[in-house]
Structure 1
Amino acid sequence: MNNLRPTLATVWRISAPYFRSEDKWAGRGLLAAVIAIELAIVGINVLITQWNARFYNALQDRNWDTFVSEIIYFSVVVSIFIVLAVYQLYLNQWLQIRWRQWMTARYLGDWLHQANHYRMQLQGDAADNPDQRMTDDVKLFVDRTLNISLGLLNSIVTLASFVVMLWGLSNAAPLHLFGQEYAIPGYLVWCALIYSVLGTVLTHLIGWPLVGIDFRQQQVEADFRFNLVRVRENSEQIALLHGEQAERERLLVRFGRVVENWLAIMNRTKKITAFTASYNQASVVFPYILVAPAYFAEKIQLGGMMQTASAFSNVQSALSFFITIYRQLAEWQAVVNRLDGFEAGIAAARELAQQSDRIHVVASQGDGAIDLKELALRLPNGTPLVNASGLSLRKGERTLVTGPSGSGKSTLFRAIAGIWPFGTGSISIPAGATMMMLPQRPYFPTGSLRGAIEYPAKEGTFTDGQIGGALEQAGLPRLASQLDEHGHWNRTLSLGEQQRLGLTRALLHTPQYLFLDEATASLDEPSEAALYQLLEKKLPATTIVSIGHRSTLDAFHQRNVSLVRDGERFALRDEKPTARTT
């Protein structure tokens, strides 16, 4: 395989942490048990090969007593083999699920740690489709790593066990060609080696493109699946725009890439299968061709011939390990590359959050205000966006942030939340302060309505009475009877209802700082006014910062901060306090 050493180094880096983790003793114990059983199975194969000589000699000699005793011996050995094979599979699967569970928990933790998942998207998401990395790829990595490693161990031990036997049989059954006998020490071993090396080289030359093609297949499959999900999530807008034909054509183009790449896999697989099938079928008869002249020259008995063929087959199979699993190796290397890319994406996102030339969010012990000092926000490509230096969001004050679309209002909120890394300066937030960000389209996890409202708190944090009261205040009393119903609430509720539900969440959590990013934009003006009055009444001590475009919002805020064009970026301009009405 290409780049075998870097691949093995990557496999070790991905695998080793599990066997050093808190689950290391269970993992090591299961792995040791599986290896021990694998070695025992090789030992049984040695016994079976030796049994071949005695059994077929008994048949040739028509020795009934030996025949019966060998049948009993075979039955005992095979019974032990069956028990070992069953428990090897069981323990292997047990190790796989423990290993996979640990890797999935680790990747989820790293991916979701301090908004790494968000920063990975900002960087173009170098590790595409993280859902697939943590499902299909982790499963395939554990399965293929164990199976290939155990197969390699089996081949090494088998080779060591049978090569000595085959060397001795080579001397007992010398090579006969054209009626002449040639005393070539260990010629059967050399024949097996040459046969296997030629097969391995040819297999690699035919099959190495499968690595890149398999990698590409995962990408195009994931792209097609992702766009299907996008259509499902935006089905209403597509239906309103009568965009079904456009979506169908767009999806068929993406599926066409799946078909095109699959055809490439088919063509390459056809070639490698044709060769490996021919190779494997020839290997069945090849040892008999080598030994048959000695048998017909009466140099060995039938049992010796069968034992030689069996030993040759074992040696040749061990040497041909990479031929028999080449397809799995290609798939395994593609999986390793994808997991390596995923880990690299997480590391890059973590590094982005830790680099010195970035926005620093610090805890303060001041007067309860959020202070922005020398804050300059940039886009991911480095383009200057907003100069927000000197802004102070004072405790208990209600501030309205306005400005043209694309001026960086939402990005300013992201920076205050600590998830926007592009820029310089610092943001000081009172130590221990609780903040809540409500976007225009709030997020509700799939599950019970109770859990969706209480998010991100654990389900059951609030009583039915508290939730019901907040729903009624937010104008959604009908939902109080549906708290235990499960659903996809971002699909079943209108955007206006979702925004009311988001404000219900704020009423329950009572954050010290509430940021509303056009969080009432889908409501009519009277409903919006009623909800702002509700927030003022129920959250009198909460600092509220809103983004909005309606002039009617001025009446519910004590201060107006606007973003205005200042050269190549936008700058904050603190307006005079607005005249408020209650």
Structure 2
Amino acid sequence: MNRWSEDLISVERASTLDGLFHQRLRRSPDRAAYQWFDRTSESWRSISWRETADQIARWRAALSAEALSPGDRVAMLLRNCTEWVIFDQAALSLGLITVPLYTDDRADNAAHILQDADCKVLLIQDANRWKRLAPAIGEALYPERVVILEDSEQSRRVATYDERVVVATNWLPEHGEPWAQRDADPNSLATIVYTSGTTGRPKGVMLSHLNILANAHASVTMLDVYQEDVFLSFLPLSHMLERMGSYYLPMMTGSTVAYARSINQLAEDLQTIRPSVIIAVPRVFERVYQRIQDQLEGRPKLLRSLFKLAVRVGWIDFERRQGRRGWHPLLLLWPWLRRKVARPVLERLGGRLRAAVSGGAPLPFGVAQLFIGLELPLVQGYGLTETSPVVAVNPLEDNRPESVGIPLRGIQVRIGADDELQVKGPCNTLGYWNNHVATARMFTADGWLRTGDQARIDDRHVYITGRLKDILVLSNGEKVPPADMEMTIGLDPLVEQVLVLGEGRSYLTAIMVLNNDLWPGLASEYGLDPNRSESLSDPHLLRDILKRIRDALADFPGYAKVRRVTLALEPWTIENAMLTPTMKVKRNQVLEQYKDAVEQMYAEHH
């Protein structure tokens, strides 16, 4: 371990998120801070902490010229890049509050956030994104200034006819002045992070400097992180898990962060960067898992059996090292299986991973078992934007993949009414921006934050057992409000009842009860016998029903797409125990009734 060295900045020394950068700059000015792929030179480049400080100084000077006051809000709509960090740090160091936006969000959602938070300045990736967003903003007051990051002919053209717009290269001065660490209240508001709810517009979660610093520091007590670590960043920085875990945390530990080019180029970037830590949503691990399964299908039976054996023996070895089982004769094969099967797979992930963290949605146990069986140190965690975000994570030495881990140091958890997991600690949000009602609803009378998740706690480990909130979390971490979608789909006269599914899955499906009066006419249009149950699974009918659903959901975000549908004719009623007395669909009963059909919808691949 002699080449791994710790250089952890304490919460007290940092005091604020911009103070954290100051301390890092003082300690390791010449170490590599960030790496990225430069499209112009077609090569990877890096920047030191000192060079990052020089850039922050330029952005500070430009922001200072915009007549902003401490407490004003500024927004960024950018891909992951060094400028995201630089803009955030420049703004925070001036006492401004940053509001991140998702690059793939709908224009009207982004426009709503900009108005709701009165964002005076918006830093946006390119002219095309601004052209999509501008009509949604219309004549609204905010933003007063729009800075387009990427210089292009189109960017310059937009800047000439829209007086709000400037191109970053023209807006930034050549140099900025060095600045001192400010004396600020750690409990002051640092950022407003908007999160999607079950209904209506997204809510702005208010997080303080201390909320996030405390979360980063507590995370490091669960998982050792070193100066020599390299993080590969590919989840959007507007996602609180990525922002804390692959921005503030590595700054606290002095590690390097490399920005992946895209999810499509991830396999290549893993080989080039050879990261030691990655933080991802389950969808990423599921994709790699699926690719491995697809490749195995074309291999001889002996090789497939060998692979399965390696995963099985690797899992036995993992359980033995965790102290949960004794020695097994199959372990005699492990050195050979590790060399021949496990290591080649890990080499394709760069070959240097010390830790892979999965969060944002439940990780399927089979996926965890495969990677852990191949000796990937994969741990699952749990959190919410409202808790800055991590509540619990599995330590490497006490890793139970079916649990979401042990609460971080300083964070208390308890089980409340309806088995709800409730949280108390320094990472809990200050509340929702401009929304006292939602803030009051979020906390119990004695000050515990209500997660909306049902759980049990066993030997310090937290196990999530269900959800109180009517919201689906896909395996990529996207949150989908099924009630809104079901209401929209149900406007079609052909639809009697509908249930949208997808909790923990990679895509959405639906179970739909058709209107019995309209079914015979519809069946005859397709040349089907309305009395035969097989007619409901006719491929042409299903394809056209999916198209009707897609058209109905045209105004929903891109990830809210239904990919498969099961049709039925028997209505859900109070009598057959599918509806409550208040006429609400009992999701679990319907799922139980149609469990085979649901498995079939997820077993089929495109």
Structure 3
Amino acid sequence: MTQKSIAVLPFVNMSNDIDNDYFCDGITEEIINALTKINELKVIARTSSFAFKGKDIDIREIGGQLGVNTVLEGSIKKSRERVRITAQLIDVADGTHYWSKRFDRELTDIFDLEDEISLAIADEVRNNFGHFEVQDHLIKQPTNNVDAYQLFLKGRSLQLKWTPKSLNEAITYYDQAITLDKNYAKAYYANLQCYGLLAMWGYMPYQEAMDLAIGNLLIAKEIDTSLPEYPHSFVGKFFWGEWDFKNAYIHINKVLAINPNHIDGLEAMAELFIALGFFDEALVYANKLLDLDPLSANNHYTFAHICYYQGQFDKALESVNYALTLNPELALAHHLKCFCLIWLNQKQQFEEFIKDTPLVEEKKWLFRLINEKPVEVPDEIVSQWTASESNETMLVPYDLYILSNSNHKALGLSRLQEMIERRRGQIINYRQEPFLKPLHGMDGFSDLHHSNLCLSDITSPVEEEEKTTPTILDASQIEALKEELLTYFEEEEPFLNPQLSLKFVADVLGFNTNKISYLINTAFDLNFNDFVNSYRLKRFKSIALDPKNSHLTILGLAYDSGFNSKSVFNTYFKKIEGITPRAWMKSNS
């Protein structure tokens, strides 16, 4: 488990109006997105955090499932023109609430409030678990109109249901938000995504939907191109629409340059490398997706797909089974499981699994062709596929796979060529697909499509990280500042202030918080809280053994030493001394 990690659970709606759930969910997502901008902080993505919405599960169990050491939980009460947000940070290891705060603001200040909360959370995680750099601001105000923002959040809540109906409803709210603020770039980008999905899924006439998508993009790009949504809007066009892998790679990198933890950007990069057969590179991104979003069925499907293309069918089956437990409705995962069972020749499990599913006959033909050779596919079945338009809407091209493993390989190659020319997304990974291996040696296969992206064009994530990790303080600066910090703590005793903050110390020494945090972490191998509490503990032990303080309680002595919480004092004392404060007092009395 990484030390610097957090999961932000959905804020609980404490308003009288249950319809305010969209607002609470939206604020939660905004804070998640803000925290993902911090490079060295692992932030669990929305899908996995929201898996626990409305569930009464122990925080330590949640932390274990998500692989984090900190969980943020809280509540929101929205009433007319005011909003009250309560938030608390919990250490997963022992369940300690090591920070809590209530924020009460006018609704018009919502963006400043989101930024303030995000920065406070980042500071406290850093204070407790070690240094990472935090920007001056994490949230940029997207609109000056609070009503437009609330309409956007309503649209977002509907978009995330990912159904044709909900996408159309989302568009109506985004359009209303745009009516109130013509310069609301995020609303245009959201419309672009909705129209793009409706086009790809076939729920709107393709050209009509794409024209509307492009129309929103042209307006959005004139307003704000600094958002990750801008370069990401080109990824679908280049990758899926044109199979222009080089331009797709360039634009995915632009997304990840803006936000290295952008889930859609990471997923697109993994899928791009899968299409190219660069499996080692694909696994880097697939594993990062699983780290940031471990309860996403789609991410486990992506990982399973890589294993499948590598011929690791047992491993692929294990992962795709888990994906289906997370989302039984994930159709692509159903098909992948079917393929794994075919290649593993698990006939009984295969037949049970495909009962009452679409395309049963095609699935059975494919099983027989792989495991019961030689099998001839009758011409009349092939003729049915040729005459029918069903293969145009087939999510997975069973007809192509059957032809390619039968006595109709020439027709299979012709069908594959046609699909490639039309850039059919179902076969973008055709070079890796084991069902298409019988076509590899046929004349014309190697000329079907030539990628314009080579492995030598790829920059490794490690190289990129090294480019963006400058040293904050050099050795001489660390030594000088270390002495200054120690002198300040010994002479001024700021640790006696129970509200002492990293910012206060930084301001006194005339440096920013990033430098002081880095100093403490590097020079003392401690986080800020442990550094301060080490002085408090030393003071406690000194005054606790003084006979003139025998009338004071242990907790009173702890408060006099600068501790501001019984649980923090007890937890820290036991971590350092290995026994409880009471046991220590008894053994030293």
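For the read-out P(r) over Cα pairs in 10 Å bins from 0, in percent, for residues 275-426 alone, a value of 10, 36, 32, 15, 6, 0 was computed from one structure; give its label from 1, 2, 3.
Going label by label, the one that fits is 2.
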*Match the computed value -21000 of helix-only ellipticity at 222 nm (-39500 (n - 2.57) for each DSSP H run of 4 or more, over all residues; to 500) to one of the structures 1, 2, 3, and report its label.*
1
*Given structures 1, 2, 3, which gives the highest value for FRET efficiency 1/(1 + (r/R0)^6) of positions 411 and 555 (r between Cβ atoms, R0 = 35 Å, to 0.05)?*
1
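Could you figure out which one of 1, 2, 3 the value 5.9 for distance in nm of label points 7 Å out along Cα→Cβ at positions 19 and 347 was computed from? List each step's numbers first, then the result.
Working: 1: 2.1; 2: 4.9; 3: 5.9.
Going label by label, the one that fits is 3.
From 1, 2, 3, which structure was distance in nm of label points 7 Å out along Cα→Cβ at positions 107 and 403 = 5.8 calculated on?
Values: 1: 3.8; 2: 4.9; 3: 5.8.
Going through each structure in turn, the value belongs to 3.
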_For distance in nm of label points 7 Å out along Cα→Cβ at positions 363 and 563, which structure out of 1, 2, 3 has the highest calculated value?_
3
*asked:* Given 25 as the derived value for percent of Cα pairs over 48 Å apart, which of the supplied structures 1, 2, 3 does it correspond to?
replied: 3
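If mean count of other Cβ atoms within 10 Å over residues 499-506 is computed to be 16.2, which of 1, 2, 3 is the source? List each step's numbers first, then the result.
Details: 1: 23.9; 2: 20.6; 3: 16.2.
Label of the originating structure: 3.
Bear in mind these aren't lab numbers, they're just calculated from the coordinates by the rules spelled out. What you see is a predicted model; the values in this text were computed from it and never measured. Cβ atoms are built from the backbone, for glycine too; each structure is taken alone.
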